[in-house]
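All of the numbers you see were taken from the coordinates with simple rules; none came from a lab. From a predicted model like this one, the values you see are computed outputs, not experimental measurements. Cβ atoms are built from the backbone, for glycine too; each structure is taken alone.
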Structure 1
Amino acid sequence: MSLVGKKIEEFKVQAFYNEDFVEVTDQDLLGKWSVLVFYPADFSFVCPTELEDLQAEYETLKGLGAEVYSVSTDTHFVHKAWHDTSDAIKKIEYYMLADPNQLLSRNFDVLDEEAGLSQRGTFIIDPDGIVQSVEISADGVGRDASILADKIKAAQYIRKNPGEVCPAKWKEGGDTLTPGLDLVGKI
């Protein structure tokens, strides 16, 4: 069942952030746009390339009023160790959430029960805690963080302009559509 349009469930986790251990809850996601990026494991192969790519887009996403949270079933201690030893991961400035009890991975329906690891899932959540976008990829398929800004801009536009929709490949300032009988069969 899709999580799009559903409110996030309550959670409380430990995280590695800004050279420290902090607690993050569902309440921390409210009042701003949030991006949760689930990945299988620290000290792995595709994951550091994705998280480094996400860091490259971090300032752009923050400029849109969005906070970024990466999530794996590793502990916050493992996140720190990875941060301290990997050239790619030591660049990370966003929150690295720990999900060793797998609650978040289950809540977002990305837990591979057999492996006990998260699948590659990306979620865009609005300031009310409602999921606006979901992308889930196979373990071997890395994601491109550069598309997140356009998705967030489109979700923000629709939030401010009810009754309008953004077509494929929409860019900020581009034409939108107003669904209605006059458009049926004409696009």
Structure 2
Amino acid sequence: MPDRPRAARAIEEFLRALDYDIDGELKETGARVADAWIDELVAGEKVDVARLLERGAIDLGPGPHGTVILRDVHVATMCPHHLLPAHGRATIGYLPGRRVAGIGVIAQVVDALARRLTLQESLGREIARSLQDGLFAEGAFCRLVLHHTCFALRGEKQHGAVLETLALTGRFDGDLRFMALNLAHGSAS
């Protein structure tokens, strides 16, 4: 269980270490930052994604069923290396076995996994694996296109750059790799 008072004190100490006066304008910033991190920025740590998919799936019966693709799902996550946000869009696809999830459930899965301290490369893989495992899908993929503020505000200061990753599992990692690449990028083939 997160310790809010301890987190607030740590933020205040951090600000003092940077030679800021935490009275006046910064008064109670420690508590606000602690609340934001615990209640929102890493709230996905508390979410059981397998349970989300279990409750939010329906049985279609025997297949085959067509590929399901959901595009332009908003993603906001925190870079674990600099504790700065990354944001952008995800395209998620899977080959259903018997089960499919509602699109709202898929968006909740993406959000829950993104609201953890995780690298983008790991996040895409976790999303694809969660869909494959939770829905007993034949395969899944996740394309993430994110702007990383750590890359824009520090170091190289690349303000318009995006990082794109594509994670493939199951059948999409083999025979259907080319199709997945085209589907993820919105191309018809």
* From 1, 2, which structure was relative contact order in percent (Cα under 8 Å, 6 or more apart) = 19 calculated on? -> 2
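Quick check: 15.6 is what I get for mean count of other Cβ atoms within 10 Å over residues 76-83, calculated from one of 1, 2. Which structure matches? Intermediate values should be presented prior to the final figure.
On the way: 1: 18.9; 2: 15.6.
Working through the options, I get structure 2.
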* Structure fact -> Note: FRET efficiency 1/(1 + (r/R0)^6) of positions 92 and 116 (r between Cβ atoms, R0 = 25 Å, to 0.05) at 0.60, derived from one of structures 1, 2, originates from structure 1
* For which of 1, 2 does FRET efficiency 1/(1 + (r/R0)^6) of positions 28 and 52 (r between Cβ atoms, R0 = 41 Å, to 0.05), calculated from the coordinates, equal 0.75? -> 2
* Asked: Which structure, out of 1, 2, was helix-only ellipticity at 222 nm (-39500 (n - 2.57) for each DSSP H run of 4 or more, over all residues; to 500) derived from, given a value of -11000?
  -> 2
* Work out which structure the value -0.57, -0.87, -1.09, -1.33 belongs to, where log10 I(q)/I(0) by the Debye sum over Cα atoms at q = 0.12, 0.15, 0.17, 0.19 Å⁻¹ was derived from one of 1, 2. => 1
* Label whose coordinates, when FRET efficiency 1/(1 + (r/R0)^6) of positions 84 and 156 (r between Cβ atoms, R0 = 30 Å, to 0.05) is calculated, return 0.25 (choices 1, 2) -> 1
